[in-house]
Structure 1
Amino acid sequence: MAALLRAGGTAVVPAEGVYGLTCAASRPDAIARLIQLKGRDTRKPMLVLAPDWRSARALAAEVPDALRGLERSRLAATILLPARDDVPFGLVGPERLVGVRLPADDLGQALTGTLGLVVSTSANRSGDPTPRTLSDVPEAIRQRVDAVVDGGELGGRPSTVARWSPGRLAVLREGAVDRDALRAATGLAVE
C-alpha cells in the first residue's frame, strides 16, 4: 500500500472507526484527486496523519509541547494548527490552519511509519454520512481509487476536531474523544 501511495495512488481503507480516503501528503496530484472524489470545498483543510508531533512541524508553524500527551495516548483527536507558509494546496483552509492527527490504528501507523505524512479523509461525498462498512462507501468513489481495503464493519466515530491556540483547545466537532480526555492528555483548557 505504501508504494502505491508514494507513487501518487489513492485508496479507500479502514481507519479509526470509519472508512477513509487516503494518499501521500507529498503528492499534490493525489490530494487534488481526493478533493474531487469527495466533492469537497477546496477552502476546507484536509486531515493529515503524522507518525509523531515532530513530523507535524513539516506542516505546522507551531506545534505545542502539550500535544505530546496525545502522542502517548493516541486519542482520535484532530488538532488544527497554524500552517507553515509552504504547505501545499488542499491541506490548508482560508484561516491558514492545517489539521493533524496521530493514528492509533495499525494501518494508519504503518503508513505514517513508512511514508511520514499521509492525507486522510472520510470516504464519502462531502455532507453525506461517514461510512462504517465498505458498502457504505459510494460506488463512484470505490471505482475511481487505485486500491480498496475491506476491514469489515467498523464501529467507531470520526475524530474529534479541536483548534489549538496558546493554552487551550476549542472543540469544533464532537467525535470519538470527549473534552475531559483531551484535557487530561494535554493539560490544556478545553472549550
Structure 2
Amino acid sequence: MSNEWNDLISHPNHTLRIGGIEIEVHDQVFTPNPSITFSSSMILDHLPDVNGKRILDVGCGTGVVAVHCALAGAGHVTAVDISNKAINNTRINVAKHGVEKVVTVKKSDLFSKVTGQFDYIFANLPILEEVWSADTNVDNLIERFVTKYPEYLNRDGSAFFVWGSFADIAPVLALLDRCRIIFTQTSVEKLGYTWTLFELKK
C-alpha cells in the first residue's frame, strides 16, 4: 500500500480538476485524486449515458460522480454518504456547478434513507480498511450493498462499484456468485494496481 494513501482522507482542503471539472475537496473527505487512487476515475471513465436517467450515488464523498451525472443531463441524482463532512462537501460542489435542482444530497448509511428506484447506481465504497476509520468493515459494507441494491434498481438498470487489486478480490467474486448476481467486469492497470469496475444487473 502506497504511503500516499494516507492522504486519501487526511489532507488540507484543496481544489482538484477531474474529468474536466473542478471540485472542492475538504479534509476528512475521500479525495478522488487520480494520482493517488483510480476508483472515482474508473467510474467517470466508464460512465454510461445518464441523460434523463435517475441516478443514485452511494458514498458520494466530494460529490464528483453526482455532479458529473447532473452536468451530463441526468434527470435526477440522489447523492448519499454516512459522513457529515462528505455531505457538506458534496453540497458545496453541487452549488459550485449550479446543479442544485438536479441533485438531492442526504445522509444515509448505504440505502438506509434511500427511497425509490434508479436507472443507475454508482457506489464508491471503501476497499481497504486501513485507509478508513477503525470501525469500517469493508466485507460487511460490500455484502450489504450487493444484497440490497436490487431493491433500488429499475428492471433494466445497472449498479456499479470498483475494486482494487491491493485487496483480495476472491471474497467479492464469491459473494456475487453466492447471491447469483449477473455481472460484468472491466479492468485497467493504473498506479501499479488492477482496478476493476463491476456492473451488476437486477
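I have 0.05 for FRET efficiency 1/(1 + (r/R0)^6) of positions 17 and 177 (r between Cβ atoms, R0 = 25 Å, to 0.05), calculated from one of the structures 1, 2. Which structure is it? That value comes from structure 2. If you line up 1, 2 by relative contact order in percent (Cα under 8 Å, 6 or more apart), the top spot, with the largest value, goes to 1.
Suppose you compute Cα extents along the principal axes in Å for every structure in 1, 2: which one lands on 42, 40, 30? Intermediate values should be presented prior to the final figure.
Numbers: 1: 44, 35, 29; 2: 42, 40, 30.
It must be structure 2, since only it matches.
Among the shown structures 1, 2, from which was the value 2.3 of distance in nm of label points 7 Å out along Cα→Cβ at positions 105 and 121 calculated? Matching structure: 2.
Bear in mind that the values in this text are calculations on the coordinates, not laboratory data. Just so it is clear, the model here is predicted, and its values are computed rather than measured. Cβ atoms are built from the backbone, for glycine too; each structure is taken alone.
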